[in-house]
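Following are the structures in question.
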Structure P
Amino acid sequence: MAQVNGRVRAWRAQAALLSYSKRLPDAERAAAMGVFSSAALVDFYAAAEAEQDPAMGQSPLFGQLRDSFAAEDDAARIFAMKAFATQGNPDALQAYARRIALARAAARIRPSLDLADHVAFLVPAMLTAGLDRDAARWTPIVAARSDDLGWGLLAVASPRAIGPVSADRIRQFGSASDKDGPLRAKLLFAGLAGLGRIDAATVGPMAESFGVSLRANRAWTNAMERAVRLRAPGAVAILSAAGLQSSNWADIPPSHLYVIVSALRRVGLEPEARMIAAEAVTRA
């Protein structure tokens, strides 16, 4: 099973004849693929913990997740969240799944300047479950600390635009990221442009400076534009899925993200557009 396609692991996660404990690694991967919601994944952890034999010892994972929700104060909860997120040196899919499980725990943390250093951890966790309004509560903290990582995610994910956008600010976001910073910057630009959050007079020159094409003329983009003209959100959703056919966000061209986000927004699916943009920036 370790060698099979990831979709098979997601299928096995739902095989009720196997124990929750045996399926837990599969459930984490399934959540990262969109099969399980945040609430369903937390329930899965709880069911797996209930199967443990106390006399045999158990993984600290379950206690860390419980403390993420129920520790005595915000600082202790954040400590537990970070321990849970890194327990057992998870791979990329598992690490993203841990963020999904922590989404509502992160949303319970009260925004405070004292916790500003944790914005880059808390905001992405909330956005994995679409908790955009909870994440947006941290906007004043991000502004006060000039946190470029937090700013970049909130710039695309917040229900309202959080301020003017410049090419320099987007590049600062990229430089504050890891080795994939340049790609994240391009995806952030594409997401913001698709959401209409970049001034129309500057979007063209900015696209050229980032090397992102906004005027591709292909069968897929033409079909997307036709679906938008027909006000067909279902067709736009299907075409969006067709444009995201990859197992790695790093393989998705920023121009695809622009087309998808723009089309979704124009047919009334802006919340979905914002969350797709935020996921692209987070996972690239």
Structure Q
Amino acid sequence: MKRFFATFACFAVIIAAVQAKDDYELGPDSKEQSGVPKGDVTTFKWESKVFAHTTRDCWVYVPKQYDPKVPACVMVFQDGGGYQNPKGQYRSTIVMDNLIHKKEIPVMIGIFINPGVFPDKVDGKKKPASNRSFEYDSLSPQYSEMLDKEILPHVGQKYNLRKDAAARGICGASSGGICAFTVAWERPDMFSKVLSHIGSFANIRGGDRYPGMIRKTPNKNIRVFLQDGSNDLNNEHGNWWLGNLQMESSLKFKKYDYKTVWGDGAHNGKHGGAILPDSMRWLWRDTPIAKAD
């Protein structure tokens, strides 16, 4: 009997391992393609007044198809350093190069923003203390205020950006994912499109309240794409997988324009990166075309 249970336990472990491969791979739209113009990426550092005493690294992606006479759509990415990394898990600028070239998404400028740090404070690793959780996990309009009053006007000084919500999307992973949702939730007049990877709809700073809030609040004009995996985090803050399922249930109940893609992944960007091209195509479908100024 003991041998039976030992064999059964081993068999169960093998099944679990097979079910949780987390072996997502990037497709051709996430890789540089011959004949596709490569956009330009520039960097700048920002000292915020909304988040006092913080500085942050930022990147701006401009596709070759950008025409200064025609207002461009805007896509904002939290944890921008990772999203714009051409060798990272998302490779967003390469994806945008390919999809813009094929006219599967509109011409857009990408704004990649890292969370703020306090240059004068040092954490346990002797690095500038991060303000990431406060900025991303708080259910408040503060982050959207920084975008509205600081980042977008700064980038808009150099580039012709569309100001209508239908032409603006926002994306993030983990705490950056709930941040993206919060921005659109607080300011649907400013952002209408949300892309959340492994979003932290957990009780870090009250984010687990969103499913209930969605059900009891009049619908907002936002479109939401959620990605997560069944092997996401489960800790003192909550269960990420269940939190995302609750978000899906509430969005469905309220008849939002939403899409979910679930997998077996853990708390990483493998799955989100693999489906980023399709996510962007879905998110930006039927976007109104801008006219020259």
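Every read-out reported here was derived from the displayed coordinates using simple, explicitly stated rules and does not represent laboratory data. The structure displayed is predicted, hence computed values, not measured ones. Cβ atoms are built from the backbone, for glycine too; each structure is taken alone.
From P, Q, which structure was FRET efficiency 1/(1 + (r/R0)^6) of positions 152 and 224 (r between Cβ atoms, R0 = 25 Å, to 0.05) = 0.75 calculated on?
Details: P: 0.50; Q: 0.75.
The read-out was computed on structure Q.
Comparing P, Q, where is distance in nm of label points 7 Å out along Cα→Cβ at positions 176 and 200 highest?
Values: P: 3.0; Q: 1.2.
Across P, Q, distance in nm of label points 7 Å out along Cα→Cβ at positions 176 and 200 peaks for P.
Given 19.0 as the derived value for mean count of other Cβ atoms within 10 Å over residues 64-71, which of the supplied structures P, Q does it correspond to? Walk me through the numbers on the way to the answer.
On the way: P: 19.0; Q: 14.2.
Answer for the origin of the read-out: P.
Out of P, Q, which one gives 1.7 for distance in nm of label points 7 Å out along Cα→Cβ at positions 216 and 240 as computed from the coordinates? Working shown, then result.
Details: P: 1.7; Q: 2.8.
Label of the originating structure: P.
A value of -9000 was derived for helix-only ellipticity at 222 nm (-39500 (n - 2.57) for each DSSP H run of 4 or more, over all residues; to 500); which structure in P, Q was it taken from? The partial results should precede the final answer.
Details: P: -19500; Q: -9000.
It traces back to Q.
From P, Q, which structure was relative contact order in percent (Cα under 8 Å, 6 or more apart) = 19 calculated on? Provide the component values of the computation, followed by the final result.
Values: P: 13; Q: 19.
For relative contact order in percent (Cα under 8 Å, 6 or more apart), the value 19 is produced by structure Q.
Which of P, Q yields 0.75 for FRET efficiency 1/(1 + (r/R0)^6) of positions 128 and 192 (r between Cβ atoms, R0 = 41 Å, to 0.05), as computed?
On the way: P: 1.00; Q: 0.75.
Comparing all candidates, it corresponds to Q.
Here distance in nm of label points 7 Å out along Cα→Cβ at positions 48 and 104 was calculated and came to 3.3; which of the structures P, Q was it taken from? Don't jump to the answer; show the numbers that get you there.
Working: P: 1.8; Q: 3.3.
Only one of P, Q returns 3.3 for distance in nm of label points 7 Å out along Cα→Cβ at positions 48 and 104, namely Q.
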